[in-house]
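Since every read-out is calculated from the coordinates, none of them should be taken as a lab result. The model shown is predicted, which means the values in this text are computed figures rather than measured ones. Cβ atoms are built from the backbone, for glycine too; each structure is taken alone.
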Structure P
Amino acid sequence: MKLIVGLGNPGTKYDGTRHNVGFEVIDLLALRWKCPLSVEKFHGWFGIGEFGGERVALLKPTTFMNVSGKAVLAAGRFYKLDLEDLLVIADDLALPIGRVRMRAKGSSGSHKGLQNVLDRVGSDHWSRLRVGIGEAIGHAAGYVLGGFGPKERLLMDRSTAHASEAVECWIENGADLTMTRFNGDPPS
């Protein structure tokens, strides 16, 4: 089984914000795989589906971004997952809108949600998919909690589709091939 976790903040107040692109990718995957996130479990909205013959769990933590590790740890322990079967999706200020970046391990890059997952899990040996939201204009907290303009929204819709394809590649082929195929400029 694979566990795919999209980071974000719960509640309609945060729908469509830059910080919730992890949730958007999970929502798109749930739709594509006909895997409703209808169960409140593991401190989040949860569903189990299948892709490429692999059983896949999708999770959107309801713990708020900065304590996302609580949900990841609860689901991972329940299913006794190996860390290589975990993928966490998060927004990234350092990447331009439209770009995604897969890593098989590493630091949080100052992302508080990823840092909390790293702290709770106790290892950096799990995959993460960063989705570019563009560099902050003004105060970073206000920027990530803000919405996208109309042109940016079009780019983000393509970006979340591109990110969902990267997740599917990761499930079928692992992190190394996904990095080769998806780290770089997105298709136009």
Structure Q
Amino acid sequence: MILADSQILKGIEQSDIVIEPFDANNLGSNSYDVHLSKHLAQYDDEVLDAKKHNTISHFDIPEEGFVLQPGQLYLGSTLEYTETHKHVPFLEGKSSTGRLGIDIHATAGKGDVGFCGYWTLEISASKPVRVYAGMPIGQLIYYLVEGETINPYNKKASAKYSHQEARPKESMMWKNSF
């Protein structure tokens, strides 16, 4: 079951959902709009290796915007810091973003109960497109969880992305055993 706007507000009042900064104008009937922060990053190496720590270089979107190029992977982050303690958050692109040819995640649209931090976006574009810090980039949808969560994400010793900072975070796949 997806939370309606009234239930999202109730979750915020009860501190089960945290969105900072929060602006009621960004609340949809069953979602909350999030915005692109000024922080972007790209991997340093041309070929990525799942078994090694692939480093990234951070840069900020200038006032005049930044042109995303097709065939490139950019890591971005949300302007909003979020916490979700009783619901499963899903991050989806806005239709207006998609209509510009921008994808905001390759596979990581679902968060876990207990996720606390800024969302890292896996951004790609089908055409060259100029983006700006602060532009609406996606929407959070909250799903009700049936039953009690035994091991929330922010309590897991193996959580690689808990308490994410404002800048995009590179893949931590290399921390897995395989």
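1.00 is what came out when FRET efficiency 1/(1 + (r/R0)^6) of positions 30 and 54 (r between Cβ atoms, R0 = 30 Å, to 0.05) was calculated for one structure; which of P, Q is it? Working through the options, I get structure P. When mean count of other Cβ atoms within 10 Å over residues 142-149 is calculated for each of P, Q, the greatest value falls to P.
Once mean count of other Cβ atoms within 10 Å over residues 14-21 is computed for every structure in P, Q, the highest value turns out to be that of P. State the single structure among P, Q that was used to calculate helix-only ellipticity at 222 nm (-39500 (n - 2.57) for each DSSP H run of 4 or more, over all residues; to 500), giving -1500. The read-out comes from structure Q. P, Q: which one has Cα extents along the principal axes in Å, as calculated, at 42, 31, 31? This value belongs to structure P. Computing relative contact order in percent (Cα under 8 Å, 6 or more apart) across structures P, Q gives 30 for structure Q.
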